[in-house]
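K.L.:
These are the structures in question, set out in turn.
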Structure 1
């Protein structure tokens, strides 16, 4: 059975260039970059070149790239590291975020709230960041805002630049952290265009190795000692993230980024074409009233959330998987309200709608035949399930 992978927002295949770079470093340049001998210095140069590659991909002329184990650690470092940087933040300090953030932001914020920090959720109804609500919440108590660039379930792109302007006006001393894990290389931006102080990215979302990511931190924030480490030990990466660096993984990440910088526009155009074909196919008579696409006003082309009316997402996912087609559930597939997708509910989906949604996430590697196979499978699922009702 042919495998049709449409879950590229969960992870991507490792590209040949990343695999080659990983293998070469792991087998030939395996010294510890903290060692002062020649092999250690060779590994250190690989790290330094990789940092330059990440800076180029982010369009950053300065600041520091802190290599992490992935997006989750990057988000944790940004949130806990900022919250614990100054003692005064713990005395009534306020953090702004959006409804429907990734768990790697929500869970740290819940932990900080339990320690006495104040957190405020900004609405994202209809896939639009509530800028008026953000402005109303942006006061002198705010020391951090953490806003995702694009929602990982709905594909909605948020106006981070406008949010940054609002924050600069209402709470100029606050740091803006942007989780760009999903939008990185899929939608062009620079750290300047976002107006961010910290940006989280992840390797395995862009065809690099798993277990690698980065947090970019502005030079201005570092100069003010506005970020505290959360991993202590040998003082690697200027004491900002202790632990021996994953040099092979970081080299693979850098290699994947080099390819994206060369071929990104071509890849993005290809994905946009596939999305258009999928949306057109969903207008077929057998699908248009039963399979409803979620269409934010501004979106990532590679993510399309669809509701299969009256059929739970778990059922749709399992039926598609049985046909060799792999997508993600748009909810946690639970009848308990607390487990429904916060992102979809924040968007405005009903509980039933959220529990019948799946996410299709595309890659330039997909084909028109893949799209046609998905459309045919959805039509069969709708037809067979309707017969059973």
Structure 2
């Protein structure tokens, strides 16, 4: 049911908001903090609110990226069997020094890629990483399913809808995944739209991004479900374990396979590629906003943001060791940031964005910008989604998230 909800939302609300944000970025030629204000001064605050998301996401994302570097390193040096041992992940994250070391490594690599610029760093790396990522996901998914005795059960669980599992939280989680994986409601698409040439079709670009995102997410989900079923013998409740699915369940599957260390190395290199592409997009959004607002040199802005992000990342890294006893509304520190941003901040930004596009600058402004370089989406369907369907659905999701913590 999650897959169906995610697919429907991605191809309606997701692609509509993505097109709108790219069009706003290209029309104004600046990042989010200035873009909204250029179109209507009363909504300048929306640009800052949207940019707050990557400002807060990037630091704790570096903590997770550091975990990926740790596992990638372990497999590359031929010690993958250690990663499959019980409690390996817990022992690693309980070490404050190791957690900080690897988060800083991920942060510095991300900063280096951003320092190379959009053309020299981000675009070049993405062109290499994305096709390779898709190929590796397909290979490992086929490998896991072909070598598992529980493949049929995994496929049945993954593909056959169960209406009893359709709950409000399904929509909340699917929408949060769209915000995160498609980088909408966080200023990122506005930033990259500001770099887009006017001879490139916004609609075609957005459609390609969305379909690639769906393909990788769909295959990754199948890979994780297949691996979990292979390890547990068909226990679907194991899928509720969260981070351990990536850092415990999959290493256990690799350890039982021929050439498991090589397979694990390839897998975690793939995950590292994916993490870096997301990280540089988040970091570029913040750096671009600082440059546009202050006028300082790009490298100086990058240095300031890097230092700030390192400081803000420390509580999330220490939340698994030194600060493990700290709880915020029942969440650990990293989980609190994740919940607050994905379930509260970004839905709020998206609601205000829909109001801004639908009733202030009007959908025609966005459609006209898209028309410059290609056929725009249907004006009627785009307007309906932006003005009515999306705000209503997002409001319900936002209220549900607020009620869940009261």
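What follows draws every value from the coordinates through simple rules; no lab data is involved. Quantities reported herein were computed from a predicted structural model and do not represent experimental measurements. Cβ atoms are built from the backbone, for glycine too; each structure is taken alone.
K.L.:
Thinking only about distance in nm of label points 7 Å out along Cα→Cβ at positions 52 and 76, which of 1, 2 has the largest value?
P.N.:
For this comparison of distance in nm of label points 7 Å out along Cα→Cβ at positions 52 and 76, the top structure is 2.
K.L.:
Which structure, out of 1, 2, was P(r) over Cα pairs in 20 Å bins from 0, in percent derived from, given a value of 26, 60, 14, 0?
P.N.:
2
K.L.:
If distance in nm of label points 7 Å out along Cα→Cβ at positions 36 and 292 is computed to be 1.2, which of 1, 2 is the source?
P.N.:
Structure of origin is 2.
K.L.:
While we're looking at this one, here's another question. Can you spot which of 1, 2 the value 23 was calculated from, given it is relative contact order in percent (Cα under 8 Å, 6 or more apart)?
P.N.:
Among 1, 2, the structure yielding 23 for relative contact order in percent (Cα under 8 Å, 6 or more apart) is 1.
K.L.:
While we're here: Comparing structures 1, 2 by percent of Cα pairs over 27 Å apart, for residues 148-379 alone, which one has the largest value?
P.N.:
Evaluating percent of Cα pairs over 27 Å apart, for residues 148-379 alone on every structure, the highest lands on 2.
K.L.:
Suppose you compute mean count of other Cβ atoms within 10 Å over residues 60-67 for every structure in 1, 2: which one lands on 19.5?
P.N.:
Only one of 1, 2 returns 19.5 for mean count of other Cβ atoms within 10 Å over residues 60-67, namely 1.
K.L.:
May I pose another question? Comparing structures 1, 2 by mean count of other Cβ atoms within 10 Å over residues 268-275, which one has the largest value?
P.N.:
2
K.L.:
Suppose you compute helix-only ellipticity at 222 nm (-39500 (n - 2.57) for each DSSP H run of 4 or more, over all residues; to 500) for every structure in 1, 2: which one lands on -13000?
P.N.:
Going through each structure in turn, the value belongs to 1.
K.L.:
Supply the structure label, taken from 1, 2, corresponding to FRET efficiency 1/(1 + (r/R0)^6) of positions 316 and 364 (r between Cβ atoms, R0 = 41 Å, to 0.05) with the calculated value 0.95.
P.N.:
The read-out was computed on structure 1.
K.L.:
Ranked on mean count of other Cβ atoms within 10 Å over residues 12-19, which label among 1, 2 comes first with the largest value?
P.N.:
2
K.L.:
I would also like to ask the following. One of 1, 2 was used to compute P(r) over Cα pairs in 5 Å bins from 0, in percent, for residues 164-251 alone, and the answer was 2, 11, 15, 19, 17, 13, 9, 7, 4, 2, 0. Which one was it?
P.N.:
2
K.L.:
With distance in nm of label points 7 Å out along Cα→Cβ at positions 236 and 300 derived from the coordinates and found to be 2.7, which of 1, 2 does the value describe?
P.N.:
1
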